[in-house]
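A.B. asks: Listed below are the structures to be examined.
Only the coordinates and a few stated rules stand behind these numbers; no lab work does. Treat the numbers as computed from the prediction; the structure is a model and nothing was measured. Cβ atoms are built from the backbone, for glycine too; each structure is taken alone.
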Structure 1
């Protein structure tokens, strides 16, 4: 009950600032919370633990079943705020990772992320425009969703280049489709290949399209895999969104829209599109690092037990809310109506992500990620 009250108060404050009606939000969140309790009970069974059916993954499956078999009332939809829940979970991830680790692994993550982001974007864009004759803005939105940070990138880049709303919706749908599929494909491939946790997390971080999906897949391989995923995806790829918005907005205005001398691609544009939750991630990590460094080893052990461990539990709740929201708002009928050309272009990027991700995470930088 205390956990429910705490979550309700905090999320209601966030809902207020997002101009969401508080009454329907609280009613919907009550249902979301009760479902999450039942899912946590299920994931705690020995049978579920044997097959790594973590609470977020179980939430996704149950959400998809419920969302596609029964109508979801509007008051419940008010509480299905995927972006809010996943960003809270990512900030809490920062509170469990020492800042020194981020600084140490940052350059490698940046290098690998840059290779992946540029390669995947160019493949999706050129396959979409040259072979499948998609609109340039549409192809760029698809490329951003497949190469940077999924749904957030599709929305941010689509807005910065003034893509059509339906094109942004298609990109989001394809991100969701492949993000869900890759949870199972990557997990099965990693288990089949018997990869170490660090390599597994890095490959997932390189090949997944959505933070929530990647976190669910990585968490089934332990904290080391989760740390590698976070460094690769959240730090390595997500923070590029502001830069990509700037570059693509500039290209759109000066080339695609042919409005020479009229540009909005400036520092303000970068800041408005920059994913602010990444700053929260860094701040949480820095606070943890300072706290541990300023106390004795005995006190540091107490911090690990009494602060970090509960944060991990609360983080799991946040990701359970996230995946329940994804499942309850995903409609298979809508996802199959996007046509084959955007699906083909995006799928070409999927192949690049997975193959190039394997080469970099296992063959080229495998020893680094294994010893993280």
Structure 2
């Protein structure tokens, strides 16, 4: 039986594509192991899939000057040694890395054991962790076609990103029941990331009187961001966070208003949900969400609003524009070759495992 080590962590976007691959790897007969960070958020997610999990030390890698950079270097070195010993013990045929800080020690540990590594880059320009891991990778799968040119040594391969099968199995009746909606109005889903977005949350709530006559609204507003004064609004359902229920919410969603994290918008693409994207600005990120959003706009999957320039009026007008032209966006998404990257990524992993 062939063995594979999966790695990636720190955010859900570095874990859920690995989780999407797990049942397909099992069908191919792989014995699967996961190496993540000690106490990382990925541990519980992976164990729920019945996969053996090992934790190693991991330091945060920063592009800016910080005294913690010194101590974290030693954490990374310790993690490399721990990963090297684990991989030597497991003896996998291949390692698949989805990125995040923990991936660096695991990828280097694999290279020290002469185990081939396949990496996956979520964004158009590689993050720091993947930049450090790429020299040790045999191939680098990309979510966006534009990303290939940023991968050195001709290692980049456009595959799309693996999408969880569970998202396609939502139940419309359960979704309507969960939100107490009649199903007579189209549904907007608002997502501001796992922590929520103050400006998106505030802007949507200020527009409710104009939006709810036409739409029912589901708002994933982030932990601690519920507005209790709006709990009685029958056309506006708030959640701090959802997990298993997300597939049923997607089943009733006609349009999504969201940040532009790579994993999330690729799930919307796979589900053929027209999008209005409001990416994090360069003052709050390295600008990857802006590139992601503009790529989707250029491919006809979404419209984009600059958060710094967004007004209530522009938000309201763009929501209606996307909804009124939803069939055009859906048609473009149906013609996309990147709606689900599972098969493409799986073939590359299998080729590296020989």
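A.B. asks: Can you spot which of 1, 2 the value -23000 was calculated from, given it is helix-only ellipticity at 222 nm (-39500 (n - 2.57) for each DSSP H run of 4 or more, over all residues; to 500)?
C.D. replies: 1
A.B. asks: Here is a follow-up. With distance in nm of label points 7 Å out along Cα→Cβ at positions 31 and 231 derived from the coordinates and found to be 5.2, which of 1, 2 does the value describe?
C.D. replies: 2
A.B. asks: Using mean count of other Cβ atoms within 10 Å over residues 39-46 for the comparison, can you identify which of 1, 2 gives the largest number?
C.D. replies: The maximum falls on structure 2.
A.B. asks: Comparing Rg/Rh (Cα atoms, Kirkwood Rh) across 1, 2, which is largest?
C.D. replies: Max of Rg/Rh (Cα atoms, Kirkwood Rh): 2.
A.B. asks: Using distance in nm of label points 7 Å out along Cα→Cβ at positions 47 and 215 for the comparison, can you identify which of 1, 2 gives the largest number?
C.D. replies: When distance in nm of label points 7 Å out along Cα→Cβ at positions 47 and 215 is calculated for 1, 2, structure 2 comes out on top.
A.B. asks: Let me ask you something else. One of 1, 2 was used to compute mean count of other Cβ atoms within 10 Å over residues 79-86, and the answer was 22.9. Which one was it?
C.D. replies: 1
A.B. asks: Between 1, 2, which one scores greatest on relative contact order in percent (Cα under 8 Å, 6 or more apart)? Could the numbers behind the result be given before it?
C.D. replies: Details: 1: 30; 2: 15.
Max of relative contact order in percent (Cα under 8 Å, 6 or more apart): 1.
A.B. asks: One of 1, 2 was used to compute distance in nm of label points 7 Å out along Cα→Cβ at positions 15 and 311, and the result was 4.2. Which label is that? Don't jump to the answer; show the numbers that get you there.
C.D. replies: On the way: 1: 2.7; 2: 4.2.
Only structure 2 yields this read-out.
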